[in-house]
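Asker: As structure tokens, here come the structures.
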Structure 1
Amino acid sequence: MSAKELTRITYSSQNPGDFPETLKIGARDYVKVEDLRYGTNPHQPAAFYKPVGQTAVIGDMEILKTGKSGLSQTNLEDISYALNIVKFFTVPACAVMKHVNPSGAAVQTGAESLKRIYCKARDADARAAFGSVVAFNVEVDAETAREIMSTFVECVVAPAFAAAALAVFNDRENFKLNKQIRIIKCGDPALLSKFTGDDVAECNTIKILADGSLVLAAPLTTSLRGIADLKPAAGENPQAGQQRSAIAASDRQLRDLLFAWYVNLSVRSNGVVIAAGGQTLAVGTGEQDRVGAVEQAIVKCKEKYRGKGKLEGSVMASDGFFPFADGVETAAAAGVKAIIAPAGSLRDADVIKRANELGVALYHAPERVFSHH
């Protein structure tokens, strides 16, 4: 397919001022699902499309309860990124999204209830969770529904809802704060692309540039399928010589490292995720420098927990390499004991050496996972 074919969008609408009912991008056909309440902002019209002839986890979702008006582009993007987190887990998981970044995420540890998992995700940053989009990878029960209805939530999306849960969501008398909550049944999040090399349905990303040009890219996936893929950091340069991480993370820390890495795939770069016990403690996102992302996450967590040592023994995932040792030093000073990040810096060996000196387990991920949304 030529570049010219990739950038040609053909409309079938007879009304050039409206969004068309169908469109074609290259050889792929799309059909309009609905006109949206608005795009990113209320003065931006928008429409929602799904690929023709393909089962779509999001495009085929069913609105079980609608608010006073329909979905916006911001709702859909938060739904997409939230499902992009919970799709990785075979145990119950929850992601709470605000402005296309997770304010919190959590997975089941032990025999935790879904309500407990939701509370962990919400209370990771309860202030930011106000007016959020909440996603689950399992059926939502009535107990969890009642907890969701106790604070203001825009949308809840899951592959299934118990009848008793739907009754709670529709109870306008007892839950007046959330009368307009939107309840959405999606497809199975596990069907979304996750791991590099998987044979999955085509779901390339499309980025439209300011002049109407576009970039077509493969979806962001990872090669880390499990804890066995976590490799101790190693590197060499003339200044530090050959270095290898000499600190081993505990089993709990390894599980938290993998969890934090999966969450970080849906954090805007530069991004870091600090986690412990299957819960995000803080997310640093959208910073222009990496140590700034670490500092942002630490400040958010310390303010939230009033400096009570919540970070002690935690782990951290970084979506890109550390160009200097300052990111590791800042995290270690706050109590982080294990870190995962990709290699790639000329100073990798210096960073590994410093992590060893600080008693921090450092693991190298096989790829960078910038989410430049």
Structure 2
Amino acid sequence: MPFKCRAADVIRSVVPLLVALAAASPPASAQDVLDYHHWLRQHPMPPLVIREQGSFFVGGQTKHVGADADVTIYQMYVQYQIPDQRMGHLPVVMLHGCCLSGKTYETTPDGRMGWAEYFLRHGRAVYIPDQSGRGRSGYDATPINQARTGDLPASELPPVTQASYQFAWSVFRFGPTYGAVFPNEQFPMKHVDELFNQMIPDINAELPTPNPTWTNLGTLAEKLNGAVLMGHSQSGFFPLHAALINPKGVRGLISVEHTCDTFTPDEITKLATFPTLIVFGDHLDDIVGSTQWPTAFANCENYVAQVKAAGGDVTLLHLPDIGIRGNSHMMMQDKNNLQIADLLLDWIDTHVEHRPRHH
């Protein structure tokens, strides 16, 4: 067997040890990172063989902003990598949440392999967009320019969300209060500043309805001739809205930690035709003074009941229920992120691609 074909097998053998190292080390300790990189030096991974990589834009609208002045707004940037051996797997689109960008799925804050590379090493082409109005994607700057020139009152300017450290600490469930860390917290807290570096201004409030990212996601799935769409947090149900707008290329839906939106009975019937996975981590009830996450989970239980009643294939995965504890809202960056990735890959194999489990 060619060496590059053994890469996935080697990665699968690596993961249990990496998970064990993460679990064994105390949270907020640099020892986690030292153990990981020491192990990699002793057991180097096979080369990552990529057949193609690049980037492109999806969607966009032309807007006339003045005499002989037309601009494009709401276009969505997409970065992609295609493995040398796809093994017949569907592409996976990974969309980030509030105040973040596609960086969410790349290298973790403490330097470990992110979901993008891990899925790639498991034969999946990976497409990572920046939401319209975020990162390298476009937005409509007209109101800002009009307010600057006095053609629009400042009160008409769209609000811009910029998440604080304190906000992120609570919403991402790093600990019960700001500065306190859960004893079994899986996020690499020693490197939380690197996560704070990833947090950027969010102008979703400026976007029209429907959100251009919904339309752009549907267009992307159709362009790929079929894909699994994954959303996280703010974008957790963006894949579902995309499927309602343009179902042609949607093959499966994954929502990571979102409150679950409300849909009409007709929309529930349509969504029931797509295999759907909804994932939540730990400590939903443990944030002092906040009912956000218990409410979000209850909303998703209600959504799951509706879809099942409509005959749909929908799975609600609460990690503590299967013995996996300590995961934060940012589970794709947690110390056991590859263990969680394996659960997602298993679900895609069995519910979307109808294959035997990959391990």
Structure 3
Amino acid sequence: MSNQVVIIGGGVAGLGCASALNAAGIPFTLITKDVGGRITENSNHTVNYGAYYITADYNHILPLVKRLHRISLLNFQFHHPGQAYSMLGLRAMHYLPQLLRFRQLLRTFRQHLRQLRQDALDEEQSVLIKRDPYLWPLVNQAATDFVREHHLVGLFHDYIEEALYATDFISLAEAQAFDMLWLAQPLIARSYEYSFDPTTITQPFQSSIVLATVATITPQADGYTVATTDQQSYASRYVVVAVPTMTMRQLLHTNDGKEPVSAYMYHLQGQLKPAYAKRRYHVFDDHSRLVTIATQPDGTYLIYTRTPWTDFSTLFSNYTMITQKVWDPAFNVIGSALTKQNRGHGLYVAGEHNICTLEDSYISGVYAARQIASQF
């Protein structure tokens, strides 16, 4: 068997692995049902349906995307039952000491996250997190306990919980402190909507991409046989499984990874009712079926909900449905489980399993490529 590499999955983790292998001159086959994974846009490339934002410290992702509108909390409207308010005014001023304290906590976390990202190019994320005496306790601490410990309950109840719910579709009670802190990084890091053209990264290795769905991975004496649903098979010495957690579990027959959360997305055009027309983004408390309303650059709207939504007349004076999509799962962010990347015998896992950001997913793919390259 030749020293061939098969990468399964063409999201950012798979593309990061493919790009690094290509740069090292190592041949590979990338098998994926699509390129970009959950980074997907409308047909005009004006509205992003998948991962919604990037931050200015996504050093690996930034060269691959076009930064668009900057996201600012000043453009958010926060909604509780019977209440709607912004970050401007006396209500927000009341929480200024808590906000300053929380921002300092986020800066401390960011220092550790930066070091983790640098080290994770050559060592497993899970190993690095467990080794860090600051990060590892946060993985095992409930976010609600962290908030109470640092006396941030009021700030979170009125502001942060809604912003986090709009980002990852889970309540604070379902989150761990570690995940809550990386999700809240846009409070201290510039964040942007963006556009992604996959040809930017795939052009150098376009001929190595096979559009197919992998059905099985079978261990052999000297590697693996990867079979697709269209009855094709690929012999390889190394396999990188760069797919969402549920698919990874199915292919590897494992229960590794965090638990999923789903969401429903609706893309509409029309006239929002006055209660929702003042701000660019509207976020809701975690008891609401409605998660967020986001105005798009082309004047259309994205609506995200936790359960199916049909009565859009409660939000719009008039509207037309452009498209709708079920993200099932949208993320795997519930729980404290960490996923081992180096599974032994030339098998690697890459993706969002430990830190659910585009940057960290990409880095996990580069890690797998570097591990393989070191053995050639």
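Values quoted throughout were computed directly from the atomic coordinates according to the rules given, and no laboratory measurement underlies them. Since we're looking at a predicted model, the values are computed, not measured.
Asker: Using Kirkwood radius over Cα pairs in Å, for residues 47-118 alone as the calculated read-out, with 15.1 as its value, let me know the right label among 1, 2, 3.
Answerer: Numbers: 1: 14.0; 2: 15.1; 3: 15.4.
Traced to structure 2.
Asker: Looking at structures 1, 2, 3, which one was relative contact order in percent (Cα under 8 Å, 6 or more apart) calculated from, given that it came out as 13?
Answerer: Numbers: 1: 13; 2: 17; 3: 28.
For relative contact order in percent (Cα under 8 Å, 6 or more apart), the value 13 is produced by structure 1.
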